[in-house]
Structure 1
Amino acid sequence: MKKSTTAVVSMIMASVLLAACGNNNNANTGNKTTSNAGGTNAPASEAPAAGNTSADKDISGTITFLTNRTDMIGKEYDDYAKRFKEKYPNAEIKFEAITDLDKTTKIRMSSGDFPDVVLIPTIPNSDLPNYFAPLDDLGLTDNIYFKDFKSYEGKLYGISVGATTTGIVYNKKAFADAGITELPKTLDEFYAACEKLKVKGIVPLASNFKDQWPLYPWASEIPTSIAGNPNLNNERINSDEPFQMDNAYGQGMSIIRTMYEKGYLEADVNSTNWEQSKKDVASGKFAMFMLGNWVIPQVVSSGTTSDNVGFFPLPYDNTGTVNVTLAPDWAYGVNKDSKHLETAKAFVKWMLEDSGFDEFAGFIPVIKDKEAAVPQLQEFKSFNPVTLEAVPDDAQVTDVVNKAQITKEALVQEFVLAKDPQTILDKYNKAWAKAKKDVAK
């Protein structure tokens, strides 16, 4: 990605989560989701009348959107197609869903034949103009989060589908059954709550250890929060030994290691299952996830009610104050060679403004002044966390990570299971230093 020109801690919780907590009674709890990006059904009556302006006449033809939401095919996407056509009678949208989004999209882009609208894969920002059309003319550039993430040389090529913050998603009845009357605000209180759950026969945290990818917060979001520095991962480039037991990385991973040692995770962490874990949290067999707000509607749709699911920041120390990160999801991109370029751009704007995709996914809207409808964010906000808005990855850091073949979730796995976690940090520091030297040549 393009190197960020700033590394500013944005204390924007008042504006972000206050907006994110509006319309609390509108959360959609009836639709099942199966991945970590989502959408919702807003009433068709909210769409403005179509075909009344000269600009609408340019919105015509059939376009295709390539998505990872296989679960929405034949359901929510049918409704989206209908409502988009109601707004733009001369246009049609088709949906193609794939599972291995990043790899498949790259292959199709390299062939020169890819759909009108895609979720931008992991390519350098310098390559964005080769494939995608600028989106600055949508009029959203100055009113969105993460505008630098998919920009190059001052032009915007991608807009995130939504924003997420990371915390503890929990089953309220499980907490009540365990005698937890107040939510923990310090790390000691958090461990004490876990012990009460364990004694009651409730698994405190669904780690999904074997699936690996759900471990990402422990090596990224939590260290960033502990350091109070959204540029923490980029600043690794200044060190040959960025992973230390006594810095933010070691401290963050030590929390889940402690939970493993105390028996607060699944009985067999090597046989966990993501889909089943959502049902187990919904039923109260498991009490918590440590993930983003996007998982809230997925827990609800797995067998419980919205008012039984809560959300609070992880108290990673005993100060009683907490930082949280605000991070982007996949970003919409428009094929620069689309035969219906204006229609493709109109669809991206419609998805952000009118579709209701944010609510279904449990996202904080990426449009700054748009209210979200996820009620659990009000509870999260009541803890008065300081929000750190994520910054783009430094291209050189990405090169080092790739050269060293570092997978942060694998690092967490090894750290947790090791007899001596320092040996794991030494191993990764050695790989980091070598890769850093090679990249610098």
Structure 2
Amino acid sequence: MPLYEDIKINFLMGQETDFKGCAFSCLDTEKLDLKMMILELHDSSIDVPSVFICPISLEPMQQPVTLCTGQTYDKSNILKWLSLGHKTCPTTMQVLWDDSITPNNTLRHLIFTWFSNKYFAMKKKLEDVQGSVLEHLETLKKVKGQNRVKVLKDLRKLVAAHVCARTTMLENGGVGLVSSLLGPFTSHVVGCEAIGIIVNLDLSSELKRNLMHPGKVSLIVDIMNEGTIETKMNCAKLIEVLLMENNDTNKIEIVSSLSLLVGLLRLVRDKKNSNGILIGLKLVKLVLCCDEKVRISLISIGAIPQLIEVLPNLNNECLEIALYILEMLSTIEEGKLALKECPNIIPNVVKMLMRVSENCTQFALSILWAIYKLAPEECASKAVEAGLASKLLLVIQSGCNPVLKQMSSEFLKMCSVNYSTSILISNCMLTTTIQ
């Protein structure tokens, strides 16, 4: 236990410990509550010395006590252990010849001093962050050009890294100040940094309404189409937040923007960034539900073939959203025609049956059904060759919901109309027993 001994010797000699914190007198530290400090430091990712950790709870000890075996535990934990009738030491499993416990005051002072140092260091850091945010906000009111960009970049980093920075921004009018920089004449670089700040903040309804001004929304959409992948994601997330605000008039104006829809599809097609794909798909799903005209617009800019193309590379979460979007688009005539014209759509969609979830299976089956209604013979031929019948049998025999089973059963019957029993069995790789 060299670490413990070094701490103990330094403490008893009145020297500073090796924890980078300044020493505090007993008068200073005794005013603090150890439990409160432990709680406040719990989420700060500090490495607590192992000798301060109770072997039972694996949490820092507040009242360390020592057993006759020489092992130390937090008082509440060892008393609970003993109250359950245990007669052994939890760590060594030695039989206790004496069940008395002795307060380990030296260790408690070491723990108290260590947490005091960390606590004051954290408080000082928070004060520095808050002061830095306030200073940047004051500077932002005065500067322009590259100096404004630099201040915004610094603010964005502070807001992304510290909760207290976000709180300070909200409490001191920082959001209103930054959002006021967004407008028709805002430069691309200023807009990117401002949006990067705003998207990390908890916006009030008033601030959301302010940002939904057509000029500001237009700028956000333009930046999404031109920015880096990080900027595109920030813009998409901000637009999603704004669309959640109950303002139907502005919603329709936003979601009807072809520029927005094009930008979202670009985000979805970026195979290098799965987070960007997910954000893009979520926003496409949201705008799809806002107005029926959006579906026609999406189809007109080639959303269906683009989504079909990325299907094989999507993770399960993205796949379910993409199939939902395609299923929604298949409910209108333009969507059915676009689906039918997509190369390899039937084999690609058949693969989705019974692959991820019941929802995915239902969406995929609805898409195939829409194509089948337009071209029954062609669809049945390609679907059976792709293994549809065996997938449908799996659905029927599974624990899926009755509606999905019924749909699968009817689809199987329709496929069999275009095939002899022997050919259907051959394509399905079924046995005569199933026949």
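A short reminder: the numbers here are calculations on the coordinates, not readings from a lab. Only a predicted model underlies this, so the values are computations on that prediction, with no experimental measurement involved. Cβ atoms are built from the backbone, for glycine too; each structure is taken alone.
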Output the label of whichever structure in 1, 2 has the greatest value of FRET efficiency 1/(1 + (r/R0)^6) of positions 97 and 137 (r between Cβ atoms, R0 = 41 Å, to 0.05).
1
Computed 27.4 for Kirkwood radius over Cα pairs in Å - originating structure among 1, 2:
2
Assuming 15.1 is mean count of other Cβ atoms within 10 Å over residues 289-296 as calculated from a single structure, say which of 1, 2 it is.
2
If you rank structures 1, 2 by distance in nm of label points 7 Å out along Cα→Cβ at positions 73 and 377, which sits at the top with the largest value?
2
Which structure, out of 1, 2, was helix-only ellipticity at 222 nm (-39500 (n - 2.57) for each DSSP H run of 4 or more, over all residues; to 500) calculated from, if the result is -10000?
1
Matching 18.2 (mean count of other Cβ atoms within 10 Å over residues 193-200, computed) against labels 1, 2 points to structure 1
With mean count of other Cβ atoms within 10 Å over residues 105-112 derived from the coordinates and found to be 18.0, which of 1, 2 does the value describe?
2
For relative contact order in percent (Cα under 8 Å, 6 or more apart), which structure out of 1, 2 has the highest calculated value?
1
Given 2.5 as the derived value for distance in nm of label points 7 Å out along Cα→Cβ at positions 113 and 161, which of the supplied structures 1, 2 does it correspond to?
1
